[in-house]
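No lab work stands behind these numbers, since they all come straight from the coordinates. Small disclaimer: the values here were computed from a predicted structure and weren't measured. Cβ atoms are built from the backbone, for glycine too; each structure is taken alone.
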Structure P
Amino acid sequence: MTKEDRMLNGNLFKAILIFSLPLMLSNLLQVLFNMCDLAIVGKFESSIALGAVGSTVMLISLYLGFVMGIGNGVNVFVGRYTGCNDLNKVKRIVHTGFYVSLFSGIILSLIAISSSYFVLKILGTKEELISDAYLYCSIYFLGLPAMTIYNYGNGTLSAIGETKKPLIFLIISGIINLLLNLLFVIVFKMGVRGVAISTVISQYFTAICIIITLLTTKGNHKLIFKGVKVDKRSIKEILSVGLASGVQYSIFAIANMFIQSGINSFDHITVEGISAATNADSFIYESMYAIYAACTSFISINYGALNKKRIKNSFYITTLYSFIIGLLFGTLLFIFGKEFLYCFTNDELVVEAGLKRIKMMAFAYGISAFMDNTTAASRGLGKTFIPTIIVIIGSCLFRILWLYTVFYYWHTIESLYLLYPISWIITAIVEIIYFIYIYRKNTLIYEEK
């Protein structure tokens, strides 16, 4: 049975797990190696360097949202056309997606580099942190074209159930990144600059690997440059999902940038503690994201095949899996929070500050599964505009309103982080209602066609 057949037939619990585990491990390794960046710069440089790199997380997330969005656009339509066996359209999406990704990455890189200092100032980045934070961003954003190409290739491969090869590439890339970090930071004393350069080199390594894979693969997902033109309709399809998905991811980043400004209103010890604790978010969210990616891929390919029962069951199973992951990792973080924070700093005051955030967030992560997985399910049906609007209202505007009312009044860590579970619950309810509506409508229309 081929990878596509497993997505369309057989035991869904097993198929989704087989699909998700390599992707989850890939994401976790990526986060782990990013944590090594912070751990190395925090342990061998200074707490100031740790705070500087940590304070860029929200800004970087703003652009990574669009990088991931383009990959989602390719993933949805490769999956759908594979499901309905329209192989010519698969070829057009794969070919056109490469150029869309490359061009988008270059544009994003130029915008990010030219505006990063201004945005860091708006966020209220501490004066003692902003110089290193700007240096890190300026170098890091040179890797955005490589990241868009990698996500394009990963989206193409995961649409047909191939998640193991990207895992191998990330393992090798992560080892390269780690070794270069040790060399540049400990041996050459390059500090924040060394960490950023190591990251960019590893990103281009994965991009090259993914291109070689698509050029040498067999079948209709092979990347061919000669004799294939960029297709305008394919551009429109990719961007219809990609831009909306990018906006959706970036909306979270924008809302979190406002939250970062609230964090920056505390003393630098608190900022550094929260920066260290925030690493747990990436670890947990990326684990859950693997399930969301499975949700989009399985729903997309089964929507193309018009398998209504399998669409519904894919949604139910991925929601269950992602909730369990959020709850499990959150519980482990609550138990081992102090040990986790000591991986990034030796300062006891910084650790105590980070623990306040961990205690607020540990048991809330599972709630986000109901919102994010439902959004991923709607994306699998090709619907991103309305879910994006729901996210803007429920997770962006609500959080900003909360920040300038509840947090402004109390001005405590607790009053700041309570906004996460409340906004997730509100947004999830509306997203679920919309998915039920669009599932019934779209499958009925597709049956008539």
Structure Q
Amino acid sequence: MTLSGRSERFCLVSGFAIPTKYSEGVRMRIKKASLMFAMSISLIIPASVIPAVAAKTTLVIDSWRTDDSKIWNEILIPMYEKANPNVDLVWAPTPSNEYDSALSLRMKSGTAADIVMCRPYGLTKAFIKDKHIIPITGLPGLQNFTKQSTQSWADAKGVPYCMPVASVGAGFYYNKNIFKELKLTVPKTQAEFIGVLEKIKKNGKYTPLVAAGLDADNWALDQMGLQLVGPYYWKGDAGGVALDNGTRKVTDPEYVAAFEALASWKPYLPKTFSSISYSDAEQLFILGRAAIAVEGSWSVKEMAPPGSNVGVFGAPVAKAGDKPYVQVLADFGFGINSASPSQAEAKKLLTWFSTKEFGQALANNIPGFFPLSKEKISVDNKTAQAWLDLRNGAIVTAPIGMDKMNTGTPNWFSVTTNILNKMMTTKMTGKQAAAELQKSLESWYPPQMKKK
């Protein structure tokens, strides 16, 4: 049979329609919940009145976060179901490296879940264009977010399509024991940062700074490199808008300075930097062989496990007296499949995702991930709280180049990461890297093309 004109097939269990599109494990959980509900009703209510009992709604959630399944199934989902007994939530994750292609196929075939976890920018923008997810303008809870928080999942006119949920941050972990041994203090300026790295290098006992240099992990040099130090030079979000509109070029002084600030790390990275993977870099720090690691809040459990003596600091300011910038990376939101027959219940769930109750539970159970809402929370994990504290009094900024310049092929991310990898593993200077990026932009991005 078909429901609401949808193309997927359903099987009926105790009067509940279960899409056959879901994996056997997901179908079994829906079937079990449906049968238990039906049996309990039949035992306590006369058969003559059973038809009057409201049926439960099952909402299935597509996600790429397989590692968090235990948290969702045992903590977050039960919280919602307890307050909403007529709703069953089913967490149906797909491995992250398969999610984009798998979800795209499910969207095209009409077999995606009711609610989908939204990546920022690219994939979500494609779903918006193809009308696979619905606009959520005016949905209760959206008022808890700034325009900056919603832009990753909005169309060109600013109409939101996904409820913003989680963010992460990039910065530095440092080994407090090594800092104490070498009598070092946490750097506040770029000059102080280089001074600290130089002292560690001269000591010779530890690698001053670790980061991922392997070509396969070159995303890290953009997200945790250029985008980390750059806001001090291109002045946060304004610098990104100027490139988007073509009013500034990457070869202008402020952008060149950002490339050069990143290039200044090169003397302090491992000698085998070009072969260091993301996980290699983590291990060098965890094993105490490196003093500082450029990393993200999402790795707090690995980088600062219980009993470790690890601290965090943000990107040092360009010069003394500058106000700090903090890069907040939108990580995921949730949108509603336009083909879902349960959109009203799905909207209620999205509203719950905007609440302080959910945000607090998320931050405490998935350390290093923080709600994007304006609600103030505190985190039990001290190192995760330190990451969150970096935002206090700072100018919050988003990555540049990830919206208008990051559609199609080539795009900002693919071109920039390749150039940064080349700059950090060869003798290429920051100025040369900026010039190469600008040359590329002028060949495919209209606002940056030279006028004839």
Structure R
Amino acid sequence: MGLKIYTNLNPELQTYVQDMLDNQSAPMIRHASQAAISVLDTKTGLIEAIGGGKNYKAGGYNYAVDARVQPGSSIKPLIDYAPGIEYFGWDSQTTFSDSPYRIAGTNFYIQNWDRLYHGTVTMSTALSWSYNIPAVRAFETVGYERSKHFAEKLGIPVTKDEPTTAIGGNVDGVSTLQMAGAFASFGNKGYYNKPSTIVKVFNANGKELPNIKDEPVKAMSEETAYLITNVLKGVLSSNGTSPNGKVENFDMAGKSGSSTFDDSAYYNYGIDVVNSTKDSWMIGYTTDYTVSVWQGADMVDSAAKALSSEQAKTTQVIMADVMKKVSDKKTPAAFEKPAGIETKNGVEYAKERNTETDHMYAGTDRDAVYQAAIAQKQRDSRSALTTVFNSLTNSTNRANSSVATQRQTAGRTNQTNRATNQTNRATNQNRG
């Protein structure tokens, strides 16, 4: 046909990203597993670079596009919390119970990464410290059908109505490209663009062909995108799980995630399932670019495929490094506060909520009108003193978590813990 196809790939960035993977150069630390990187223009969804894996060759298996791996905690904003903001009117200080949660029909309990319970916690604290139990309770309140509806508008499949879906344990596998596309919607005022490399296509007569790229989809309100972004900024702060993912002077947000091995990896390959990581994720975004990074086991066939804690920690550093590179010394514009945001007792919230799912779960505890009333009542009952108290409580929780982590590290060789936590490691899939 003599078509002329114009793509958006950034050649310099593409070389930089692929060379990093091929050579396992800094900030990567060498490991026997695989890795992938996807970089998008936040506003358009156009692909800036794709790191398809170590020693990727054109036409081969592309880990950035083809792989379907468990997202761990990186899924939490997409299916647990953002839908609650969109459909119920939740805000950053909406609270959830971090108390023992037993999976119905089993004797197994959802565990937090620090093996502690933190009482009543805010959304901001729950996401910044990536606690599992509040996420499961949020997902349970939103409801599987509503979360599925929200996530699929972001290109993320959700097909299992189980508690562990909320923490990335049983959700369908995802690629770095899918996750980049979904998180870019938060930075693009709620509009989702299906990732693509194609900018324009012309036929042999020089006429541009229409409808080559999918039109943007309004996946959520601008207010929801703004509010969840403000919460996810905390993940990259010193009071969050991923401070090394922050680029200095950049207004940016993001979420990390990880999955762990089940005990069969220990028995078959001698993998230290307590201290090792199977999948390590970090997705970060600004108003200009979105970077999604995964490192992990392409297959479990040897102890060498397990990521050490030091190797896993580099995932957030890689994301920040690539974000600096693609931004080319240009500081991104700050996220804008929409007109539909109001403030009460120092807490921002959306003046209106999306009612498109009000027909779901009508007359039950998941009824959107009922849940919206609860969110509003909670907002009305707050005071400036309550906000200060929550802040102090969260600081105490963080201090306790730090102590618990030290204790956990000291006792990780305990064989009894390995056996009793088998299902938790296999399904919780998350340490941050």
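Values computed for the structure shown
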{"quantity": "Identity of the structure behind 21.7 (criterion: mean projected area of the Cα convex hull in nm², calculated), options P, Q, R", "calculated": "R"}
{"quantity": "Comparison of P, Q, R by mean count of other Cβ atoms within 10 Å over residues 65-72 - largest value held by", "calculated": "P"}
{"quantity": "Distance in nm of label points 7 Å out along Cα→Cβ at positions 81 and 97 - structure with the largest value, from P, Q, R", "calculated": "Q"}
{"quantity": "Ranking P, Q, R by Rg/Rh (Cα atoms, Kirkwood Rh), for residues 145-216 alone, the structure that comes out highest", "calculated": "Q"}
{"quantity": "Structure (P, Q, R) behind the derived value 20.6 of mean count of other Cβ atoms within 10 Å over residues 313-320", "calculated": "P"}
{"quantity": "Origin of the derived value 1, 6, 12, 16, 19, 17, 12, 8, 4, 3, 1, 1, 0 (P(r) over Cα pairs in 5 Å bins from 0, in percent, for residues 121-344 alone; candidates P, Q, R)", "calculated": "R"}
